[in-house]
Structure 1
Amino acid sequence: MIKKSHRADVAVWGRIPPPIGGMSVHLRRLLPHLTKSGITVQMYSVGRVTPEHPEVRQVSDHRIDWYLHLLFGQCEPIHYVFSDDTLARFAASLLSFLRGTKVILRVGGEPLFSAFHSKSFLERFMIKFAIRQASVIVGVSESICAFASSLGAKRVLHVPGFIPEECQNKLPEEVATFINMGNYPVLLSSGEIHDPDVDDMYGAYLLLDLLELLPDLRLVFYAYTITTGNDPQERLFEEILKRGLQDRYLLYRSNTDLMPAMLSCDIMVRSTTSDGDSNAIREALYTGLPVIASDCVNRPEGVIIFTTSDISSLHENVLMVLKDLKYYRNKIKLIPKNDNAKPIIALFKEFLNESY
């Protein structure tokens, strides 16, 4: 039996919903499961993006005062850290080291590897300290879990971030109009738009090349505006016009959920050059949408793989799936569907029973 106090059971650090990326979607979908289990949560926004939210404490502008209060005053018994900021992870791990507070670092994507291989000795030290002192590392992929173990983590759990929910939103009118314009198949992709001279990280320009090879194909690209701003998006839009693909490449600028589009498109393409586990891929598989993804990381069961950044490989696999969409949709139905909320809730309950 979990006893209650006037404090919340779990403090969450990170970028808070509305959904901007997989981690925030994970949190938004986890909250109802926590409420049902009787676990209370206090969310703290420690990131650069701090949307107003009635249930979130904004601590971005006074992190030091807030952290000193956690270190020397009363604080929640469990801290679930989403932030990929090295200093935030280090600060959280100090709570575990100095106070014995249960700290769970949730790690997804490239930032952990990038920070550890930084030229900065201090940054490498903080990452290693955080990994070793945290109570648990929850990695969204097996490679992240293996890396955390190699750095001396006390305990490591592999739990993908995807948690299913029913589709609650309608397909945006602009997207619906584009999809319904013709009978040709429609691909779906998503991500940030980057400068192609640096890294076409989400493959937005590679997909331009694909459309030129397949004149009967159309594409909806959900473009998120988190950190890169409007300039890269405008550059992509100009390239779309230059190639005369404006009727076949919809650059939809939005932070809204992908599920309504997944239910309306024919194939999802994840053409990233680096990745974490990708909630979007798991969401697509859950909805029955075939997924073609790059081989930059290990992908979930059921995903069709192409060679990263190789247009010939992508072209070949898209043609293969388009020839028998019904077969690939039926194949997806056989994939087991895991409940990724359960292991997180079980971990919280374990720690709460130890704390009270």
Structure 2
Amino acid sequence: MSLKSIPISQDPTASQFSPERLAQSLRYERIPLERLVLPAMLFPRPEKTGTNNPDGPALAYPLVVAANANGSFTILDGCKRYVSLRRANASDCSCGILNGPVTDGQAGFVRIMLNSGRPLHISEQYHFFNWMVTSNPPWNPEEASKILRLPWKTITELKGLVGYPADVVTAVCTEKIHLQNSGDFSLLPEDARIRFLEFFEGLELSVQTQREFLQWLPEIAAQRNCSLQQIAALPECEVVRNDTKRNGPQKIQAIRSVFHSLRFPRFDADLRRWNGLWNKLNPNPAAINLVPDPFFEKDRLEIRVAVSDPKMAREIFGSLANISVDAWKNLMHPTERPAT
């Protein structure tokens, strides 16, 4: 069976296509690595992807390739294995060759179908989706969502990423910027994007924390009439970034505290005032933890108490009852002037 007998269409539910049927059409032989080429637009340059290269038994699996008119072969499945073999200085490898001739559109369709049954790395999601929506004629996003088995939210975010600058795409594909935050990242000037990535190199930011930083930093820069580079160079930021005693999560939390104080100076002052007041009033810091409403918006406080016996419980709650009503009001509303 040749590839021509496989219905290559833009119907993502083409029932006659399957990897099993495709395997029956392959002929196998060893091909020099110098005659193999990576598929255009359908595999990122090795240094641009965050995917791990396979090793061990996986390297023994044949590549699936399509013959080209010039004597070369385009890899349809096994790109990462090919990269690993090149790095290992291998001279050739076993390949399953599709009966041709094969058009670029057919080759791209086969590559995507062979890989869509497994979880796709973000770089693969982007390159596959970009190939599909820029083909002639293009696939519509709904078809791409079905083929790639990606939720519509991810497809929507990939649609935006296709139009962003190359450095934004690279940052997402190498997992330095979360796909969900690519829009906010693209709004920064290019030099600010470079500095952002440099400053957070080696720190694994959550989606939420990264989003906060991307939104706070431009606002801080506008308030202080300075650049993002100048903010990152502030002594309090540099001290945290260069601290060898803190681990990654501790550095992220410390940097967040610095940025938070710069972005919300009044709230930060209220929070420091609240902490100072509670530290003076807390009758047993080892056993009592008081948690205020996140923005002091509600008339309530959460009290967490650790006790080891009933006597200790009576003593702790008795000491809490001895705190004055005015002091409790000040804890609930530190933005107001403390009662005298």
Among 1, 2, structure where FRET efficiency 1/(1 + (r/R0)^6) of positions 190 and 294 (r between Cβ atoms, R0 = 30 Å, to 0.05) as derived comes to 0.30 | 2
Origin of the value 18.5, where mean projected area of the Cα convex hull in nm² was derived from one of 1, 2 | 1
A value of 15 was computed for relative contact order in percent (Cα under 8 Å, 6 or more apart); which of 1, 2 is the source structure?
-> 1
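Taking 17.0 as the value of Kirkwood radius over Cα pairs in Å, for residues 142-317 alone derived from one of the structures shown (1, 2), identify that structure.
The value was obtained from structure 1.
Between 1, 2, which one scores greatest on FRET efficiency 1/(1 + (r/R0)^6) of positions 78 and 270 (r between Cβ atoms, R0 = 35 Å, to 0.05)? Mind showing how you got there, number by number?
On the way: 1: 0.60; 2: 0.05.
Result for FRET efficiency 1/(1 + (r/R0)^6) of positions 78 and 270 (r between Cβ atoms, R0 = 35 Å, to 0.05) over 1, 2: largest is 1.
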Figure out for me which of the structures 1, 2 the number -12000 belongs to, where helix-only ellipticity at 222 nm (-39500 (n - 2.57) for each DSSP H run of 4 or more, over all residues; to 500) was derived from the coordinates.
-> 1
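Any read-out appearing in this document is the output of simple, stated calculations on the displayed coordinates, not a laboratory observation. Being a predicted model, the structure only gives us computed values, none of them experimental. Cβ atoms are built from the backbone, for glycine too; each structure is taken alone.
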